[in-house]
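Asks: Right after this note come the structures.
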Structure P
Amino acid sequence: MSRIIRRIITIVLVLAALGLAAYALRPKPVAVDVATVTTATMQVTVDEDARTRIKERYIVSAPLAGRLARITLKEGDPVVASDTLIASIDPPDPSLLDPRARAEAEARVNAAIAVHERTATDVSRAAAGLELAQTELQRVQDASAGGGTSALEVDRAQAAAMIAIADARAADVARDIARYELDLARAALLRTTGASTGDVVWRFPIDAPVSGRVLRVFQESAGVVAAGAPLVEIGDPTDLELVADVLSTDAVGIRPGAPVRLEHWGGEATLHGRVRLVEPAAFTKVSALGVEEQRVNVVIDFVDPPAARAGLGDAYRVEVRIVVWEADDVLTVPTAALFRHADSWAVYGIRDGRVVQRDVTIGRRNALQAQVLGGLAAGETVIVFPGDAVRPGVRVQPRTP
């Protein structure tokens, strides 16, 4: 009897040892990172570098040939329209008094008159367009308050009103510049009709056509200049816009009025803008990798006031995120969990501690999230950044944060 008991004990011990060995040799669960399928607000953006530029800039040029006095203005100096002296020219004598010079001066006056009349028409047309856009915006807002129209139509009407305001402002500036050029041309014509007497040569002053700051001085030193030679560039550094060149495939989805976030511009706060124009023509640009790309310029207006973006100047670099699609209550999954399987997308889930493969249908995507159209439900757990060791049936263990 004692022999049988000893054999039973031996067998039990052997089985226990084998069980312990099998347990020790069993593969350990693979540690994985996991995420939860959630419902959230989702945006799809086009991310690009942009540069600032002054909306309206004006190059003051010499209205006639002559000897230019030294220009004392420096870059950054403020100028006031019709008050600040930009430069002065001593017209040569008697070249300005010959019939050819007189005829050319008269032709410049006539051309300046025609331009001024055209800009006056542009101002009237822009004013009419602005009035129509504001009326349409008011109508859409009233309809939206009663639930008769969508938020998209309100955004479009607001964008159209902003564009109309910018067009009206540009037309006013163009009219002022045309009037200034007409005054210059008439003054130059006076010099060709005997304004000089004896040995005294009248000095021709050139005043600032618009208020702003000096952006660039082309000709600082005194010297002889030809008619039309650029002298000084003037603009308002606070009146800025942004230009971002995006891939033509991305430009197709960008619409005027689309919201824009401006980041990494040098300040702490994120600025906001709105797309004003997507240029209709593309251009070829060679990327840093040497690949030819078709790019399109997108013009963006600042929404924040100049005080919020103090320090930004002309041709500064800004990172922009142009929103091309946005929706609330979207079922999303991290893009890091997706991988291609055959001709569809798939993710790895976890069931009873083991990996299971799930085929999913994906809609919109951005850098971090993807819209789930089918295959997953809110609250399910998926594996992100799956390694080579992760495959269906493998035991896994989520990493603790």
Structure Q
Amino acid sequence: MSKKTIRDIDLKGKRVFVRCDFNVPMDENKNITDNRRIVSAIPTIKYLIDQGCKIVLSSHLGRPKGEFKKEFSLAPVAVELSKQLGQEVLMAKDVIGEDAKRLSENLQPGQVMLLENVRFHKEETDNDPEFAKKLASYGEIFVNDAFGTAHRAHASTEGVAHYIPAVSGFLIEKELKFLGEALENPERPFVSILGGSKVSDKIAVIDSLLEKVNVLLIGGGMAYTFFKALGYSVGNSICEDDKIDLAKELMEKAKAKNVKMLLPVDNKLGKEFSANTETMIVDRDSIPDGWEGLDIGPKTIELYSEELRKAKTIIWNGTVGVAEFDLFATGTNELAKVLAESDATTIIGGGDTAAAVQKAGLADKMTHVSTGGGASLEFLEGKKLPGIECLMDK
């Protein structure tokens, strides 16, 4: 971690503007259904309270596209935060309006307030300098702890760093530690599981990981593009015909780099894409017309589990089947169990994979579950993340 964190500067009694990632799922009654991102922010906020800081928190929620929409209000987050912190979190009615200004000016040391959804202003995603300047006026120091949006150069994630000194919170520090160490200096064998529906979403990741891993296990919808590249028929399975040559190149690259790249040997098929369709299990060279592959089969689970049991470092990004349907979550759940029992460093790369591991009740058995889907993906690709780059170097 080459960037400064809140530990590296004197924060005593300072006004601090903190960007968190409170983009949490809610049901139709505005009850938060998964509070992991809120809980992950608590250590940073508590540290700032202990330093006697006056704390202004900000976040986005959903995609309100630059206008006020009540269903995207952060008010339920303020309630949950108050519960988690054991003290009241004041909720502003706006972002840079009169109410937010008044609350921030009256903050006492150790008090916490939350601004309304920053994405109620389109200037946020435009990274508008004037808007960033107004946000920066809430603090003498900027603390970025929103790993989930670190790959976006928005006003509250990158823009504010142009006006006040910027450091990371403990969550970003933790994310960079686990993801960074796994990529820079992994204990070997280093195995990666890559799933998800499309090869096109993961090209850069596969390419980057082929330089680093010993074994690459492919699952999810993207496997069928590889099957087609091997000359198998894929029935109605998702397949990117324009990426077949690329799939061939990636398999060649794996061979050249001496990376064991494994594809499913059997698959669980569905007659249609639904939660209660007719199913069958077939070997990968026998997918009939009119059926689509929606999960890995039992032989593949065994083959992949064997590789994972030998691993010392495991990074997993993307479910290996349509895990939101219980019928096709078996592969994902069985591999999650192997990771949960493993002594290896196990890192779950956010998004759907994190949700699936959480649903299986195994999240706390992993070394690290990332809070950022897109951000961890871009980090694995070796890209620079604007929300990290803008922080002060140690």
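Read-outs throughout are calculated quantities, based only on the coordinates presented, and are distinct from any laboratory measurement. Here the structure is a predicted model, which is why all the values come from computation and not from measurement. Cβ atoms are built from the backbone, for glycine too; each structure is taken alone.
Asks: Upon calculation of Cα extents along the principal axes in Å from the atomic coordinates, which of the structures P, Q produces 150, 54, 37?
Replies: Only structure P yields this read-out.
Asks: Can you say which of P, Q returns 1, 6, 10, 11, 14, 14, 13, 10, 7, 5, 3, 2, 1, 1, 0, 0 when P(r) over Cα pairs in 5 Å bins from 0, in percent, for residues 116-323 alone is computed?
Replies: P
Asks: Still on this structure, please answer the following. For relative contact order in percent (Cα under 8 Å, 6 or more apart), which structure out of P, Q has the highest calculated value?
Replies: Result for relative contact order in percent (Cα under 8 Å, 6 or more apart) over P, Q: largest is P.
Asks: Still on this structure, please answer the following. For FRET efficiency 1/(1 + (r/R0)^6) of positions 212 and 340 (r between Cβ atoms, R0 = 25 Å, to 0.05), which of P, Q scores largest?
Replies: By FRET efficiency 1/(1 + (r/R0)^6) of positions 212 and 340 (r between Cβ atoms, R0 = 25 Å, to 0.05), the leading structure of P, Q is Q.
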